[in-house]
Structure I
């Protein structure tokens, strides 16, 4: 029985899906089924209760799963410790995040990290917020970056930083001449929002509710880039994270208006599964993301680039 067998089995149990386990391990569904039958034959037990419609382990299968997790943890921990002994900072780090963070918050951090550790490969996947949590809980991704973090007993949640929510309008909009505004002043405007299950939409809904404002979006989108395009053509106004509109504001495509007498913060966090053995590269990236602000990173990258010139 190889470590890979336990990895496939654990992925199957945690995802409760043969197709998902196959995708996570780069094999076919048939291969996952064959692995399961081979384990049942090897241990002379029934692992999955096939009399149930839903995926359910037998008592023996549950014990095997718990032991498989221990074996995988020891293996990952050993691999990480051996890399640390060799002082090796290399390998691949898989990050799952939403568009607004992956496109507008993460790049300068990745640039600074890769300038110091060029042997590391960072792969970023753009997902909806609920899928980011799923990716981490099923161990299919190493690290996640999300807004308005939800705490979970199996997750380690580390503060990244806070973004600021601002009002965004087209330069042709009647409100474009304002430098600051109250929520009451936008109550009768056409509002463009995110889809209801997206954390930033839930936050803006709560902001309106606290002010006693009923704001029904005329359009709803699942990512910040599409929302911005709709605002650019003057289809309505939107409340967005300030860092996501820096380029459009500089190019005169959008007008940014701050809220009067209040600041609405959008907390961002880094998440990973508790108990996971972190490689040296992961530890270095986590340290960078949770201990440095954007200005110091930009200065650091600039200094590195000058030294390489």
Structure II
């Protein structure tokens, strides 16, 4: 189903894409903050990944100006964003999580920054917690990069990637590279996107004048920690397989397996003597999931 609101004939400055999944309680505040009137000509899109909490009907009822695609299955973050790319008319595309609120003048600041930095293809914003403290959103190294040789040499800029919860990109670049890689279902797609943009010769930027509040992790609140860790480690290895040499992946796998084995062994020995046994058992489950996920992935690699 699709909300067929009319597109503006003139080119908007900004196309905002929000992907939602069972987060209607927060999505309303997100869209209210996005739709606050300003001097930015923008179009707003939501792709709902088959939510069971009435998100799609809520958007149709409360936000009729929003362009909506209501999927009948959960297609994942990367695929859902890509669904809207052909409809985006904006000079820039702003990717935004549904558990966020955009501060006043954020869009102006984001556009001004990327306009003033023509070498920047994509830029992250300053992300804060609800209490005002800073939330991590910038990385200067890719996962496993310390094990690489020449795979990531001569890349422009110092920033490796920014958090996908809030980032602005040049529309022509995103469409040129085909958007997100849909092999990433959840996690890792922002790292991959940033690396591919750098490989085109553009830098990744960070703008602390554009501010977004991020509750963080709410889209994963219905999943057990073991499932979350499995998805995270699988996303890492999809990234490795795509960008790293086989010998690099072997080095990374060995290092991860050694660490996981060591942590499993030490936790099994020390849990009986710990005060917070529940927390220790959560860590044990984490490393057990990491170990088995890596072993299964390595077995699938060509020999």
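Suppose P(r) over Cα pairs in 10 Å bins from 0, in percent, for residues 28-171 alone works out to 9, 35, 35, 16, 4, 0; of I, II, which structure was it derived from?
Values: I: 9, 25, 30, 22, 11, 3, 1, 0; II: 9, 35, 35, 16, 4, 0.
So the calculation was done on II.
When Rg and Dmax of the Cα atoms in Å is computed for each of I, II, which one produces 20.4, 68?
Of the structures listed, the value fits II.
In terms of Cα Rg over 2.2 N^0.38 Å, for residues 140-235 alone, which of structures I, II is highest?
Values: I: 1.26; II: 1.18.
If we compare Cα Rg over 2.2 N^0.38 Å, for residues 140-235 alone over I, II, the biggest value is for I.
Identify which of structures I, II gives the largest calculated value of relative contact order in percent (Cα under 8 Å, 6 or more apart).
I
Once mean count of other Cβ atoms within 10 Å over residues 52-59 is calculated for every structure in I, II, which label goes with the largest value?
Details: I: 11.8; II: 16.9.
Largest one: structure II.
Out of I, II, which has the highest value for mean count of other Cβ atoms within 10 Å over residues 132-139? Before the final figure, lay out each step's value.
Details: I: 20.5; II: 13.4.
Largest one: structure I.
So Kirkwood radius over Cα pairs in Å, for residues 244-283 alone, computed for just one structure, reads 14.5; which one of I, II is that? Walk me through the intermediate numbers first.
On the way: I: 14.5; II: 11.6.
Going label by label, the one that fits is I.
Say we calculate Cα Rg over 2.2 N^0.38 Å, for residues 92-187 alone for every structure; which of I, II gives the highest result?
Result for Cα Rg over 2.2 N^0.38 Å, for residues 92-187 alone over I, II: largest is I.
Each reported figure results from applying straightforward, stated rules to the coordinates on display, with no laboratory input. Keep in mind the model is a prediction, meaning the values are calculated, not measured. Cβ atoms are built from the backbone, for glycine too; each structure is taken alone.
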